[in-house]
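What follows is a group of structures, each given as structure tokens.
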Structure P
Amino acid sequence: MDQQRNVLELIISNKTSLHASYMPFLKGGGLFVPTEKDFNFGDEVIVVTNIAYLNKKIAIPGKVAWISSKSGANSQQGIGIVFFGPTKLKIKLAVESILGDLANKPALNHLY
């Protein structure tokens with residue numbers, strides 16, 4: 001598999017967009033990443049993002065755990081990645097510390 005294809009960019013400019021992307025129901029936490037690229041469950045990906053509250057660009061390793069095709073007006077095509085690798089807990093804790101009480105509440109404007 002082409003390594004370049006497995007690097008995706010996700011723009012998270014504020015807490016609302018982070019909450020809309022966060023997938024707390026994935027064991028260990030995860031993020032939804034809009035993409036038109038085709039993936040299979042279990043594919044390893046790197047999500048490059050600049051979470052505004054962290055003030056730095058980070059690369060998040062993940063595995064595809066959710067696949068959403070464009071099927072309706074309110075759905076967005078993309079993948080849900082579950083955090084993976086040695087930094088998975090650190091990333092989950094960072095996201096949940098930013099979201100606070102919102103971390104375990106469904107976003108009304110979720111992307112998936």
Structure Q
Amino acid sequence: MTERFEGAARGFSWAAEAREGILTVLLKGELDLAVSSNDAHGLHELGDRDERLMVVDLRAVTFMDSSGLRFLVTLRNSVGDRGARLLLGELSPAVKRVIQVAGLTEWFEYVDGAAF
């Protein structure tokens with residue numbers, strides 16, 4: 001069975017699909033304070049779901065600041081705390097830059113072909 005979820009905040013939207021133990025999330029737009037301040041209803045709860053693997057596709061993120069990075073770090077931690085894995089899929093140049101500057105390139109796991 002496939003479940004689909006979606007939401008939006010100012011300048012940002014997301015869509016997720018859960019199938020066979022994998023949750024795939026596509027983020028679009030500006031990953032900034034609007035997202036980290038819970039304006040993107042439902043997005044923060046995705047980390048608490050039962051899937052054993054979460055893949056976050058960031059290719060359509062046009063801007064990311066430290067708030068967006070904090071969101072990804074928190075998401076990785078919450079997924080890991082329940083024994084699951086978070087993988088980052090394709091990254092936009094904006095996302096790559098912030099992760100590199102923060103020195104977290106090796107801290108995240110990536111889907112094959114999506115690494116730096």
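Read-outs: derived from the displayed coordinates by stated rules, not from any lab. Worth saying up front: this structure is predicted, and the values here are computed from it rather than measured. Cβ atoms are built from the backbone, for glycine too; each structure is taken alone.
Computing Cα extents along the principal axes in Å across structures P, Q gives 35, 34, 24 for structure P.
Suppose you compute helix-only ellipticity at 222 nm (-39500 (n - 2.57) for each DSSP H run of 4 or more, over all residues; to 500) for every structure in P, Q: which one lands on -5000? Considering all the candidates, the number was obtained from P.
With relative contact order in percent (Cα under 8 Å, 6 or more apart) computed over the structures P, Q, the top value is the one for P, the highest of the group.
Where is distance in nm of label points 7 Å out along Cα→Cβ at positions 6 and 86 largest, in which of P, Q? Looking at the calculated values, the largest one is Q.
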